[in-house]
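Taken together, the values in this text are just the output of simple stated rules run on the coordinates, not laboratory data. Please read all numbers here as calculations on a predicted model, not as lab measurements. Cβ atoms are built from the backbone, for glycine too; each structure is taken alone.
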Structure 1
Amino acid sequence: MTEDTKTTKPTTTEREFPNDLALVPLREMVVFPKLVVPLGVGREKSVAAITAAMSEERHLIVLAAQRDAEIDDVQPEQIHNIGTVAEIVRLLRIPDGSAQIIVQGLQRVKITGYTAEDRYFRVKFDPIAEELGDAVEREAQLRNVKALFDRYVDNGGAILPELAMTAKNTDDPSHFADLVASSPDLTLEQRQQLLEQKNVIERLRFLGVFLAKQNEILELKQKIQSEVQQTLDKTQRD
């Protein structure tokens, strides 16, 4: 067993965040640490939360997915208690009262309670420290998942080119896993599961299974399309 088996990844500590922050519930989306993501904000409470965050020095906000995206007037019990502290890096207010923001995820957090604020959700939270696990196993998992990810991209997997390039160039297993987890081929439940998993090796293991299955599907799809095209070409010649 290597020396860092039981250590956690150095990360932002609770003292570097305020005790509580405004929260925006997300529909059909999970924001991971370090990723830069555009968000549309339309509900009155969410716009008020953005306004509150922008009035503070660091423009920080908590983002957490709703359990049911169809619910408009969402309640605290209908919001996942694991989310992400993020910084609002750009804000564009729309004349209809909504807003477009760009956020950068900072750290996984666990929501521990809601404060008495009627205009918007405001939450207390604890930062989540990552579990690195065994260094040798972590490196082995990273190499395996990187190879599967390269195949996934070559097969036309659904991931933005800039995210694919960043993922290929990073040696940080945690950041790599979070980049891959942004693939739209993952369901919301799977992405939330990856956000809640603090063990880096377990996240990589999960993604390895996911990518292996996706590669099988994509390669079979290509085979079927090739066979169909060959049949059409033969028919046209005949």
Structure 2
Amino acid sequence: MVTYKELKSTFPEEKKSVESIYGRIVPVRQISYWFTIPLINARVSAFQASVISMFLAIVACVCIAIPNPVIRVIGVILVPIWHIFDCVDGNIARYTKTASDYGSCVDAICGYFIWAFLPFSLGIASYNIGENVIDLPPIIFIIFGGLAAISQTMMRLIHQKYAFTASEIEKKTGLTIEKGEHQYTLTGFNKIRKMVGVECGIVGAPMFILFFCPVFNLYWLLTTYYCVFFVISLMGITFVYLRKCNR
């Protein structure tokens, strides 16, 4: 039978370097091991765990958007549970030695749902509540949430399009377009971009604000933050990759 110690021993030390402050204060990784043990014993695969995390993400976002205080709180609670399951699939893959590039792709696909829909759901929640300290029309926050969701999705599309194009050029010419750096040993701009995304993104410091949203009605604040952060990030990413393409 799998044990906590065995699961913990499979975790790559280098991954600790990209853990957010939130992930270090709240022991998400450690908690995920306890969720992983019964799932492995039940022969749940890493793929199935990824699908469960996707389902949790969708349900969480839908619940937050529903104009009912109790259901909204359930949605907020489901977000950190989704985060735990976002770790579980990797735990299972490493322990069962089924980790693969396709598995990593599935993990990313399932994770995109929370990134795409949470800001918009928060904007709808802000609209449903109707009150905010800065006294803006509630409809503005649906716009803010939509802009945040579109901006962060656009960032991923731009990055993936550039990565695919660079890969195709390298295949055709044999030239090295981009220096291949491992995601855990990044340097320069790539390291800064990675850390900003980790600390300021969905599973970073904003998670602390999310916990207080139902108590202090901070949905409007988190929606506004995501809008500003993702729109500015999109502008920066667009500038960087357009500059890279101007060769």
Structure 3
Amino acid sequence: MKLRISSLSDTGLVRPKNEDFYLFSREYRIIIIADGVGGYDYGEVASRLAAESAYALLENEFNDDNQLEIDDPVKLLNKSIVFANQKVIDMKVQKPSHQQMGTTLTCMYLDEHFVYFSYIGDSRIYHVDVNNKVINQLTTDHTLSSNKLDKNQLPGLHGRADHVLTRMIGAGNSINPGFGKFPLSQGDMILSCTDGLSDLVSSDRILQTLVDYKDDASVCLEQLLAQVKNEGARDNITVVLASLD
């Protein structure tokens, strides 16, 4: 199957700068997306450092024919998350001014049969079966609301529980990524995004947009961005769309 990848990143209408960062390689079939944590200093530094560190580790595992030389891609992706976390921690130790920085990080690799992924935070991955009009969220947000904590225990936090991360890159030396794999078929799409999209556009609306504009990825992404801006675009927005032909 041929892999097509399109992307879009936008500052939005409220934030003064874009703290999202992403990388992808069509040759290696890798996609990485990171969202510098809002409210923390140097989020844009953390997101770039984490994404570039993860990519550097992953690309070393490919041979001259761009084939992955490892039997367990999920294990490798987890390793890249841990490696990226250590790089961010190292910078925080070296630079006292960067002590509060952190980021989400979502890494994936696609072969002919599966999408493999590992992640920390709430930057999501969706699998979209365009032909049957079905969307599946493959990741689970690492947020208070996803933990389903007792609202009586943390009443002050639960008003913003969707936005309070329980795991992120840079929070500490010990890290526990979410991970998994999902089967792929010809015609499927994989959409990864920061919460600038998923907070404001429902999965059903994402699905309908992909179905309506399945033949033009650039227009599809512009339509998603327009929907976010119609809702106020209070955060940065980054979307990477992979299509399997």
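Structures 1, 2, 3 were shown, and helix-only ellipticity at 222 nm (-39500 (n - 2.57) for each DSSP H run of 4 or more, over all residues; to 500) at -26000 was computed from 2. Comparison across structures 1, 2, 3 (criterion: distance in nm of label points 7 Å out along Cα→Cβ at positions 31 and 63) gives the highest value for 3. The maximum of distance in nm of label points 7 Å out along Cα→Cβ at positions 55 and 199 over structures 1, 2, 3, that is, the highest value, falls on 1.
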